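Next up: the structures, one after another.
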Structure 1
Amino acid sequence: MINDIKKDAESRMKKTLTALENEFARIRTGRAHPSLLGHVTVEYYGSEVPVSQIANVTIEDSRTLAVTPWEKDKVKLIEKAIMNSDLGLNPLTAGTVIRIPMPPLTEERRRDLVKVVRQEAENSRVAIRNIRRDANNDLKALLKEKEISEDEDRRGHDEIQTLTDNYIKKIDEQLTVKEKELMEV
């Protein structure tokens, strides 16, 4: 029973860490990366689909993305979707290839992005702590129903705390890497 609670908590913590990684990937650092367009959607035969599903997104150089639609008539739709996104990018179309230059980030914008990154990390830490609280409550319920002994309860709490500490450390490591990446010029 304790192992089931621990496994459930660990899988939920992994999901939280993965969600944080995805959020960090969306935050622009001035470098070109295909995941920047991950949440940009285009109207495609009646449904909204991500750009990556109707076009090939590649890195031309460190500051330029190239988007090549699989259907020529979708170039304008993709270009419009990128312009209307919250990324602040200005795509340039040359035939069937859309080039997206990454404007350099100002110092002020970098500091704002660092604040956003720190907030995302804090939200993830809170989520990890909430998972710990849920797991500890499950252990207390088992103890109250006399399905586990007090020693097993204490050991379970210690294991959950160790797990929590490990995941919070991983979040802090990711935060440090992302902050360094954002402040690089």
Structure 2
Amino acid sequence: MNLFQEIKNYFPVNEQEECDKTQMLQCMIHNANYLNREDKIAHFSASVWTVNKEHTKTLMVYHNIYNSWSWIGGHADGEEDLAVVAMRELQEETGVANASLISREIFSLETLTVNGHIKKGVYVPSHLHFNVTYLAEADERETLVINEEENQAVKWRSFEEALRMPEEPWMVEWIYKKLIERTPAV
């Protein structure tokens, strides 16, 4: 199944996801370059909500661009299999190499705003990330590695901490609460 079909078949869990799903599908219909960051208005990204084996903690990074704690993710960069992108980003940003997807099905959809910033000495204008999140499980005893190009810290956080740590109220209210509520109990 291709990404368009996966998103089309995804059942939104709330109004935020319904609106964002519509935006994503419209972007895909009207913009052939939606998987590449060369589109300076909007493009796709993938994230991974990584939980420990007990499903009581999540792995977070202190993100350089956002200056806030966040879940892990990055640009599609032409790759349509966003589950592959999410798992690659997990390894690149945290050093975790032995995580596994709980399911290849989409776990969450969200449209994220990215403020203008400097990356590798070049200004990147404000734009949107049409983000697809997947759910993965990892051993919290695995060695964590900080990717200094992307983040300043990597740490397992309890779900309660995950709601207190980010500096972006919108992310807490609309994204992290949803991800925690959707995380299955073990």
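Quick notes on this one:
- Comparing volume of the Cα convex hull per residue in Å³ across structures 1, 2, the highest figure comes from 1.
- For 1.6 (distance in nm of label points 7 Å out along Cα→Cβ at positions 24 and 80, calculated) the corresponding structure among 1, 2: 2
- In this comparison of 1, 2, the computed figure -20500 for helix-only ellipticity at 222 nm (-39500 (n - 2.57) for each DSSP H run of 4 or more, over all residues; to 500) is attributed to 1.
- Taking mean count of other Cβ atoms within 10 Å over residues 48-55 as the measure, the highest value among 1, 2 is held by 2.
Coordinate-derived values only; no laboratory data. Fair warning: this is a prediction, and the values are worked out from it, not measured in the lab. Cβ atoms are built from the backbone, for glycine too; each structure is taken alone.
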